[in-house]
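Engineer: Please find the structures below.
Values quoted throughout were computed directly from the atomic coordinates according to the rules given, and no laboratory measurement underlies them. This is a predicted model, so every value here is computed, not measured. Cβ atoms are built from the backbone, for glycine too; each structure is taken alone.
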Structure P
Amino acid sequence: MILFSLLGVLLTASANDWIVLYFAVELVSIPTYVLVALSRDDSRASEAGIKYFFLGALSAALLVLGLVFLYGTAGTTTIHRLTEGVGVPLIKGGASLSATGLIGLILVIAGLSFKIAAVPFHAYVADVYEGAAAPVAGLLGFVPKFAGFIALAKVFAAVGWSLPAEISWLLWAMAAATMTVGNALALMQRSVKRMLAYSSVAHSGYMLVALLVGPVAGQGPMRDGVAAMLFYIAAYGAMNLGVFALLASFRAGTREAETIDEIGGLARRWPGLALGLAVCAFSLMGLPPTAGFLGKLYIFSSAFSLPDSHPMQSAMIVLAVIGVINAAIGAAYYLRLVAALYMGTEARETVPAGGGPVRIGLGLCAIAMVVMFAWPSRLSREASSATAALRKSARTDTTKVTSSE
């Protein structure tokens with residue numbers, strides 16, 4: 001099931017046909033429904049699997065309906081026509097986008113918003129994370145989100161990154177609401193899984209900021225929104241998986257440790273594991289010296305770097321400020337998590353579980369956060385190369401508002 005989901009991510013990135021893109025996104029999602037339902041012998045897992053399946057079916061219906069409208073706009077299921085190795089979008093963007101194309105874009109954004117857990121399509125997240133086993137919940141926080149953002153980038157590239165004003169403002173409102181709602185709900189949780197579920201919603205909001213900036217030719221992640229998004233989501237996948245690895249390393253009675261009280265005082269008995277979680281939590285918070293700090297720096301810097309001629313320049317500055325405020329708010333519940341490990345009352349009923357591989361995985365995630373902060377150039381170059389390839393697959397003859405050319 002995991003391999004099928006990863007294959008779906010690869011197909012999503014390489015798709016040049018609406019039908020292939022749809023089946024690739026579903027290939028990512030369908031195995032996760034099975035994984036959630038079978039991940040533990042608990043009624044909550046069955047409930048979570050059913051909720052996830054039916055809401056996933058609704059999002060799939062919205063996605064396929066939107067792609068039908070885009071097919072009607074272009075007259076073909078091909079996303080780009082390749083001319084001399086350069087992709088030419090078959091749908092006119094900006095003010096030239098037809099009403100049919102606009103409806104299609106809105107429906108596709110709605111369908112893919114479920115995959116990335118963006119507001120208002122985030123309601124399932126907490127119950128699914130809480131019902132699934134910790135390793136599966138860690139997978140849900142990364143793989144479907146990664147595929148969703150790649151698919152959104154492909155869709156926006158289909159109109160040459162020349163988004164109509166209505167779509168730009170829709171994404172602006174979604175990003176602001178996703179960051180704010182995710183952090184506000186996470187602050188209210190005592191369950192670590194539910195806290196991380198709403199945290200993943202907030203992180204989707206940060207990545208939507210970068211997606212709205214779009215690709216910028218010849219620039220690194222500090223000025224290129226898509227490169228910043230790819231860097232951030234790679235770092236987020238590791239830090240998020242690290243926190244869930246700690247939850248999988250302990251049991252409270254007959255189930256995994258889930259609440260803040262159940263992981264209280266673990267640093268006294270397991271200082272190495274507590275340090276690994278602290279590093280991952282600091283990265284989620286966006287503190288140096290971790291990759292999360294660089295990820296947030298890249299995203300917000302790209303929003304501030306838009307030229308004065310950009311129609312959304314002032315709005316993106318406001319959105320970046322909202323993002324910085326939300327990142328500060330998010331620090332509160334991450335610090336509460338770390339404080340429970342080091343200063344909380346020791347939970348005697350919590351015992352080790354999961355074995356060595358899970359603990360090694362936590363250590364590798366924590367080390368990756370520091371290494372990516374110290375040597376970010378490799379991942380930054382790969383993110384910039386991916387952005388250049390995306391732009392090459394969506395080149396138009398007109399100058400786009402996100403281009404520095």
Structure Q
Amino acid sequence: MQSHAVRAGKPSRPLTVLVIVLLASLSFVPFTRAQSTAEKNDYSKQDSWLCRPGRTDACSVDLTTTVVEATGKMTRETFTADPKAPIDCFYVYPTVSLDKTPNSDMIAGPEENNVVRSQLARFGSACRIYAPLYRQITLTALRSAMSGSAMTGIDRMLAYNDVKDAWNYYLEHENQGRGVVLIGHSQGSGVLTQLIRNEIDGKPVQERLISALLLGTSLSVPRGKDVGGAFQHIPLCKTATQVGCAIAYASFRANVPPPANSRFGRVAAENMVAACVNPAELSGDKGTLHAYLSARQITSASAEPKPWVNPPKAVDTPFVSVPGLLTAKCVSDDKFSYLAVTVHGNAEDPRLDDIAGDVVTNGQVQQDWGLHLIDVNLAIGNLVDIVKSESKAYLAGRKK
């Protein structure tokens with residue numbers, strides 16, 4: 001379903017491999033302190049938001065799932081959002097804009113709506129959802145920069161300033177003292193990391209922070225510690241009843257660890273490492289992932305999924321769940337810290353033995369990107385459950 005503001009004529013084609021590479025690359029674009037000269041957005045307007053409570057918009061989508069058991073049994077799982085959820089979620093989407101200008105406009109296209117379906121809408125069972133549009137650096141601009149002919153007029157502070165303005169509007173007019181979970185992926189995680197560092201960490205509003213889900217990024221923490229790198233007062237989460245904490249990770253196949261040229265799983269700062277919090281088992285042990293995978297090809301940069309069972313059966317839902325097929329564990333060595341995902345395929349049962357999710361170019365897997373395409377999908381069931389547990393703990397604490 002489209003949001004209230006959808007550009008007519010914007011292409012609905014899947015992302016190309018270059019788009020995916022650039023999406024990941026924007027996690028590393030620094031946001032300077034320079035002032036933006038652009039006019040501020042008006043976040044009191046409905047069409048400045050992809051998702052807001054109480055309306056039909058980009059988050060009002062079909063999330064019906066086919067559950068495929070190892071036995072080959074297939075059942076349907078429906079989804080219902082909770083319009084009376086007691087907490088809020090504030091989401092910043094990754095770089096997806098295909099606008100031809102250096103910074104995107106404020107009109108949602110299929111690319112913005114599609115990423116909300118994949119990464120955000122399922123949280124609607126746990127929280128009221130707020131997802132602002134913002135004028136991110138476009139894929140067009142990044143493509144030009146990587147080809148050696150950078151576009152002029154790029155406003156590197158505009159994306160951050162927009163998100164900050166949306167956050168401040170939300171706090172003043174919508175929050176009403178409610179607890180809030182911040183959610184981002186890739187570039188969205190980078191913007192949220194800066195927002196937390198500048199506007200939340202150590203400030204009174206931190207009391208409303210239930211957790212920050214900063215996915216597909218490299219969040220710095222001192223080696224052997226949970227706090228003191230990117231944030232001074234917000235530790236990494238260790239239990240599902242801990243509030244005011246952060247979950248961050250970048251996912252790779254356990255049998256294909258990050259190569260030397262990987263941009264994920266490490267940070268440049270001395271004595272710092274990239275945070276890895278396992279959403280499948282916050283204590284740090286190996287745990288089972290509750291994934292919601294796309295039933296179709298994710299993008300033109302990924303392989304098409306094979307039949308989910310053998311002999312093949314039709315799947316007519318947008319998502320598929322594969323109980324028990326995937327586990328994850330955080331792995332840390334001298335170079336990288338990352339979420340290692342193991343696929344427990346069994347040739348003796350009728351269910352498929354592997355999943356799609358790698359970036360593929362000309363038939364070759366690009367190992368340096370790991371499973372970046374599905375960082376969120378791999379664990380979204382776990383993350384929703386964590387948010388629900390955190391919500392109960394937060395609300396119980398407020399009653400004391």
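Engineer: Could you tell me which structure in P, Q was used to calculate FRET efficiency 1/(1 + (r/R0)^6) of positions 195 and 315 (r between Cβ atoms, R0 = 25 Å, to 0.05) as 0.25?
Structural biologist: Going through each structure in turn, the value belongs to P.
Engineer: Supply the structure label, taken from P, Q, corresponding to log10 I(q)/I(0) by the Debye sum over Cα atoms at q = 0.25 Å⁻¹, for residues 251-306 alone with the calculated value -0.96.
Structural biologist: Working: P: -0.96; Q: -1.15.
For log10 I(q)/I(0) by the Debye sum over Cα atoms at q = 0.25 Å⁻¹, for residues 251-306 alone, the value -0.96 is produced by structure P.
Engineer: Can you spot which of P, Q the value 0.75 was calculated from, given it is FRET efficiency 1/(1 + (r/R0)^6) of positions 51 and 379 (r between Cβ atoms, R0 = 25 Å, to 0.05)?
Structural biologist: The structure behind it is Q.
Engineer: If distance in nm of label points 7 Å out along Cα→Cβ at positions 219 and 387 comes out at 0.7 when worked out from the coordinates, which of P, Q was used?
Structural biologist: Numbers: P: 0.7; Q: 1.5.
For distance in nm of label points 7 Å out along Cα→Cβ at positions 219 and 387, the value 0.7 is produced by structure P.
Engineer: 16.1, 50 is what came out when Rg and Dmax of the Cα atoms in Å, for residues 67-170 alone was calculated for one structure; which of P, Q is it? Mind showing how you got there, number by number?
Structural biologist: Values: P: 16.1, 50; Q: 18.0, 56.
The structure behind it is P.
Engineer: To which of P, Q does the computed value -23500 (helix-only ellipticity at 222 nm (-39500 (n - 2.57) for each DSSP H run of 4 or more, over all residues; to 500)) belong?
Structural biologist: Working: P: -23500; Q: -5500.
Of the structures listed, the value fits P.
Engineer: If semi-axes √(5λ) of the Cα gyration tensor in Å is computed to be 36, 23, 18, which of P, Q is the source?
Structural biologist: Details: P: 36, 23, 18; Q: 29, 25, 23.
Clearly, the read-out refers to P.
Engineer: Something else about it: Name the one structure among P, Q that FRET efficiency 1/(1 + (r/R0)^6) of positions 59 and 203 (r between Cβ atoms, R0 = 35 Å, to 0.05) of 0.75 was derived from. Let's see the in-between values first.
Structural biologist: Details: P: 0.95; Q: 0.75.
Only structure Q yields this read-out.
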